[in-house]
Structure I
Amino acid sequence: MMKTTIRLRFIILTAALLFSMSVPLSASAQSLPGDANDDGQVTIADVVTLIDYLLTGDGSSINLENSDLDGDRIVSISDITFLIDYLIYGPPEENVPQTETFTVEGVSFTMVFVQGGTYIMGSGINSDDTPHWVTLSDFSIGQTEVTQELWLAVMGYNPSWFCSNEGYEDNLQRPVEEVDWYMCQDFIAKLNRLTGRTFRLPTEAEWEFAAKGGNRSRDYLFSGSNDIDEVGWYGLNLPPECGWSTQSVGMKKPNELGIYDMTGNVFELCQDWFGKYPDYPQTNPTGPSEDEIGAGKVVRGGSWYETSPEKLYTTSHMFSIYLYGISTNVGLRLVISNQ
């Protein structure tokens, strides 16, 4: 109870620092949830009202119907974070991810816009991932990992182990895997010819920024939650009827940017050579200029195979794969620069 109370009071302080002005509802939006204290506007006072209710249980001064912001029929700390998002970003209908959808050979996939920003990259857990400031330009990233369906449409074959050719169900919505660096470069080159755009792999810095939720980050351990079961498939929550294998993309909760599966399912290949982070600020970093330690290319996000949740943190910088290496644990996600 003490930890919960401290956390809630911290939210009050943070919210008070963030919002010195109210954000009144428009005349046409008076029925939108958020006005917890029934004063006709949505302000920091509503955040305080929700927190007081959670601390005391006294509902005499709260509009409980307006306070259930996430639609789960209870008033909880998630409603407070939802309300803070409303105050920062505006009404929910205005807080929709900016996306662009492409169709190739009858198969569609979606890219999510990520506004550039500055964040602290790295966790400091080991000597390779020194926390340091990174500034990134705008980019767009795949809403999901590249699926077997998209790979098959572009390349004409499916290299994945978890496919019908290997005795698994014919589920082309699983992420493609068993692809090495050169196969991925061939796929991207052909995709670029088909679309007339310039797709590529994400840099490690772009990957981590997107996984954390970009400028909307709530500093979760995993991509979109502190509860790994909400957002990621890994070795301890796979459906028993499926055995140890990948799962269809987009089945778990998305992160703050509306991106799926950046925790678990398959590791995602990045552009960077694996190496030690610098201890100084960087802008649009691309990693070491060469394979200085013979470790290969960075992979991020964890996979269906991992059983240690800490290996799936958004900051986890500990895995790589050789250029010709293939694995049932490794796939890819696309990026487009928006400069």
Structure II
Amino acid sequence: MGITFGIFDHVDRGAGPLADFYENRLKLVEAYDRAGFHIYLIAEHHSTPLGMSPSPSVFLSAVAQRTKRLRFGPLVYTLPLYHPLRLIEEICMLDQLSGGRLEFGVGKGISPIENRYYGLEPSKAEPMFAEALQIVLQGLRGGKLTFKGEFYNFENVPIELEPYQKPHPPLWYGVNSPSNAQRTGERGMNAVANAPAAVIRGMGETYWPAAAKAGMRAPRLGMNRHIVIAEDREVALEAARRAYRVWFASFMKLWRENNTPPVGVNYPEEIDGFIANGLAAVGTPADVREILQAQFRESGANYLGCRFAFGDLSLEESLRSLDLFTREVMPHLHAESRQAAE
């Protein structure tokens, strides 16, 4: 299986009115569709400028109508914040409205601060997630839903909606360790990480065998990367540095206001740190091509989640990166992956 190219978008707040922000994001999504990207995945965050799509289903319903081939979904639905019956219905509607283009990521929510705003005790998030996932997957199979658990109880609830894809749309999960990657493979989920190439290779040692044992036909293990490209390296670096500072301020806002360190991550204040550890690819098309070629060889990953829009990058700057990536980077990576598979 060759490399699959997708998009990851925090949908974090940029400059200008919010209505213009949404419209520009949708114009960018239309461009992803035309460029032949496989999937567009968005984050779910609450009460923070890091996430302007706190209801992923609402934004994705617009994505469904503005695109023709692009698959899309949340990375992730924060399951403990949803009533499972409502989420089953939303998943079915999005999948039907798009003709079977929905894929969905699931998680318990990385931010205890955000969870508490919704009245969720963070210690309950993991067991609630496990129950909710079981219910959602059962409900998407249709019929009468019966479930008895610690947090949810249903007795013969009729499920009138059904997904377009059977038994359900493909699943995604964000991984952060080899053991986590193994559980993700065992559950039949695609896996993606914000991690250096060497770390992703270690995850692959547990993920690939687990996914194969689970019977996945085309499992994906991927890496998300901030990407800024220009014909001039300094122009790309200047834009990336400026926009990253805005993105980083949004990422840190709630943590700083609550005097709490982020859970599970320790990101640098400048994008130069991301570039150094491989979490960002910035420069000319040749620079970015060389960076990503080396990372695919080292990581063994077969999926790349590109982040062309973040911070205060303008629509024009994001489209420039997208155009150069599509014309001068993506074909080379495709060709190399095909040669490696032969």
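Bear in mind that the values in this text are calculations on the coordinates, not laboratory data. Here the structure is a predicted model, which is why all the values come from computation and not from measurement. Cβ atoms are built from the backbone, for glycine too; each structure is taken alone.
Taking Rg/Rh (Cα atoms, Kirkwood Rh), for residues 121-160 alone as the quantity of interest, name the structure among I, II where it is greatest. For this comparison of Rg/Rh (Cα atoms, Kirkwood Rh), for residues 121-160 alone, the top structure is I. Starting from the value 0.05: which structure in I, II was FRET efficiency 1/(1 + (r/R0)^6) of positions 57 and 201 (r between Cβ atoms, R0 = 30 Å, to 0.05) calculated from? Answer for the origin of the read-out: I. Assign the value 19.8, calculated as mean count of other Cβ atoms within 10 Å over residues 249-256, to the correct structure from I, II. Clearly, the read-out refers to I.
Could you figure out which one of I, II the value -7000 for helix-only ellipticity at 222 nm (-39500 (n - 2.57) for each DSSP H run of 4 or more, over all residues; to 500) was computed from? Mind dumping the intermediate values first?
Details: I: -7000; II: -15500.
Among I, II, the structure yielding -7000 for helix-only ellipticity at 222 nm (-39500 (n - 2.57) for each DSSP H run of 4 or more, over all residues; to 500) is I.
Structures I, II were shown, and FRET efficiency 1/(1 + (r/R0)^6) of positions 65 and 321 (r between Cβ atoms, R0 = 35 Å, to 0.05) at 0.10 was computed from I.
Match the computed value 31, 23, 20 of semi-axes √(5λ) of the Cα gyration tensor in Å to one of the structures I, II, and report its label.
Working: I: 38, 22, 20; II: 31, 23, 20.
Label of the originating structure: II.
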